[in-house]
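Each in structure tokens, the structures are laid out below.
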Structure 1
Amino acid sequence: MSPETRAVERPVVLGIETSCDETAAAVVARTDDGGTDRILSSIVASQSKLHERWGGVVPEVACRAHLETILPVVQESLAKASVAREQLTGIAATYGPGLVGALLVGLSAAKALAFAWDLPFTAVNHIHGHVYAVRMAHPDAEYPHVVLVASGGHTAIYVSRSPLELRLVGSTVDDAAGEAFDKVGSILGLGYPGGPRVECAAKDGNPKAFAFPRSGFGAGSFDFSFSGIKTAVLYHCRGQNAPKGGALRPDVNVADVAASFQAAMVDVLVERTLAAAAAFRVPTVAISGGVAANGALREALARRAPRSVRVCIPPMSLCTDNAAMIAGLGARRLDAGLEDDLSIEADPTPIRAEV
């Protein structure tokens, strides 16, 4: 790195994220008033091509790729930010949830750097990072707000009362939304990752061609279930007794199935999110996570929200897995004195209900 570095605002935090199949590092600085995060760099090394042949993330392959790329990604993030290690005021890393092996790579690297550079360290919950990404993109968004986090591994609704105060009010009882998209993409022979490929195929289809199920749990529930819709798509495309990996029926219209499936998913996600906002009388709603990159979901939430409700949607770069959200939330945690001991371990288990 060049010895010439620019002056940056404090705090300046290095964030590391390796919860699944993206190796990411970012440097985030706080503005003078302390209210806005400035992303100085955000580097993401994707593994999509590595896992494409298997149609999904292979944990061992993901871990090996993280080991190979973690230090180059960290070095690139510091170089792009023009920040020397002496200018950092802390280090943050994802400790969970996610693939335990993948988490260990990023967490171990972050703890080693914190020890070597004598910097405070804080461990960040990956899903809470997605919630905080909304605030990073919309620093004027007033609290509280309802946030739908929808990704390949998680689907949950939070009421966010501050950067560090969250209440979990709904979650999936089985599959995550992104997992459903990937599975349907596989059923339709569209390849991996399924989410963007299903969305692309859906553009040429009729969203009303098939009435796929929209599962619910009755009034007052904000939980999700997506296993039924996956099964419905499978039976429609291959028949109820088709062998695993069987061919599509000859009369299946891939575009219509993709469009109808996507419409059902969007309906459920938007309905639960807006219902939670109404129930808790929250005037702002937001979406985050990889599935929040889906154009149909973004458009539907903005269109269906009442005029009295503000809709905040982060840019694509803050929706998918990234380390900027980890660094940003990490800075908030360190500001609040929430420094973690270097003995903290990776935790692949689901998110907590209250923080």
Structure 2
Amino acid sequence: MNLQSPVVKFTLCLFVIFFGLWCLRSTEPATPPSPPALVIHGTTMGTTYRVVLADLGDDLTLESVQQQVEQRLQAINQTMSTYIDDSDLSQFNQSRSTDWQQVSEELFQLIQRAHTISEATGGAFDITVGPAVNLWQFGPRDSSQERTLPSDSAIATVKEKIGYQHLHLDSENHSLKKDFAELYVDLSAIAKGYAVDEIISLLQQHPIGDGCLVEIGGEIGTIGLRADGTPWRIGIQQPDAAPGTLSTQIKLVDQAMATSGDYFNFFEVDGVRYSHTIDPVTARPVTHNLTSTVVITKNCAEADAWATALLVLGPIQAYDIAKQHGLAVMLLERTESGIISKQTPAFETLVEKD
């Protein structure tokens, strides 16, 4: 059940998160080795998931934990997937009605959270941008098909079909209303982060020792500490570098992290590079040099959405708005002399020191 639609999630496979070794052992030579890892993993939302537990307690097994995790992930898919025809979201998208339509409380609340971030970012984050992503051939396409650039008139037409302001919310009745029947909602840029938060909440109902780490498609959430009492250590891949080349290492305790980047999915026409990061305001690929964003917050849904929004905004606007909202953010920009990084003060406190 694939929730990771290429339609809206313009930031697929962005950073390789090397959390395996960093999460399961300390980097300090004097630290005693950790107990054997308690790990479950599988597939969901068109990607993979992994859960690392500090402890199981006496009443749980890895098999029972995995069963509960996968049941919850399946329920989220059934609510929010655009790949499942009868999911709550698909039914709303398929409806041609422009009247108020009641949806599940869970779906409504996540759309409401997305709407809040859309407003905070001036529309840089927009769950209705899918038609523009498809127009630029970053959605589902025949891989043998030659890339072509859309006409200005086609872009202008698509712009009229997107815009979070065309989706109205009634919180009292958990209802949604479209301004026009063609409006299409895709939650891929926030749903993986939301799923991380939900699995964290699920695990907190059980005696899992000091903490756990949950990762879905590179988005990460943590509770407490590792089994050896140290923070969860995460290595962040350097863009345009060999696998395993880390830009930095951070430590997380009761925090979440999400990343976005533009360097895996792009095409060139006549020597011009077109990124799959689409600006919802212009319905065109961004033209700035910001290549990757890393966002750390208390919950992964917001980190997921903010990482996408900042990548759209570009290095200057992204840094300013991140500081304004007190976000822990690292921005990596591609320059003629190589990749440079800039961190907000809140992010600097989380960096692993040598």
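Just so it is clear, none of the values below were taken in a lab; they were calculated from the coordinates. Computed from a predicted model, the values in this text were never measured in an experiment. Cβ atoms are built from the backbone, for glycine too; each structure is taken alone.
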Source structure (of 1, 2) for helix-only ellipticity at 222 nm (-39500 (n - 2.57) for each DSSP H run of 4 or more, over all residues; to 500), computed value -9000:
2
The value 28, 16, 12 for semi-axes √(5λ) of the Cα gyration tensor in Å, for residues 148-243 alone, derived from one of 1, 2, belongs to structure 1
Matching 0.50 (FRET efficiency 1/(1 + (r/R0)^6) of positions 44 and 340 (r between Cβ atoms, R0 = 35 Å, to 0.05), computed) against labels 1, 2 points to structure 2
Of the structures labelled 1, 2, one was used to calculate FRET efficiency 1/(1 + (r/R0)^6) of positions 108 and 300 (r between Cβ atoms, R0 = 35 Å, to 0.05), giving 0.30. Name it.
1
When mean count of other Cβ atoms within 10 Å over residues 236-243 is computed for each of 1, 2, which one produces 15.9?
2
Identify the structure, out of 1, 2, from whose coordinates distance in nm of label points 7 Å out along Cα→Cβ at positions 100 and 212 was calculated to give 3.8.
2
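Looking just at mean count of other Cβ atoms within 10 Å over residues 164-171, which of the labels 1, 2 belongs to the structure with the highest value?
Values: 1: 17.9; 2: 15.0.
Of structures 1, 2, the maximum of mean count of other Cβ atoms within 10 Å over residues 164-171 occurs in 1.
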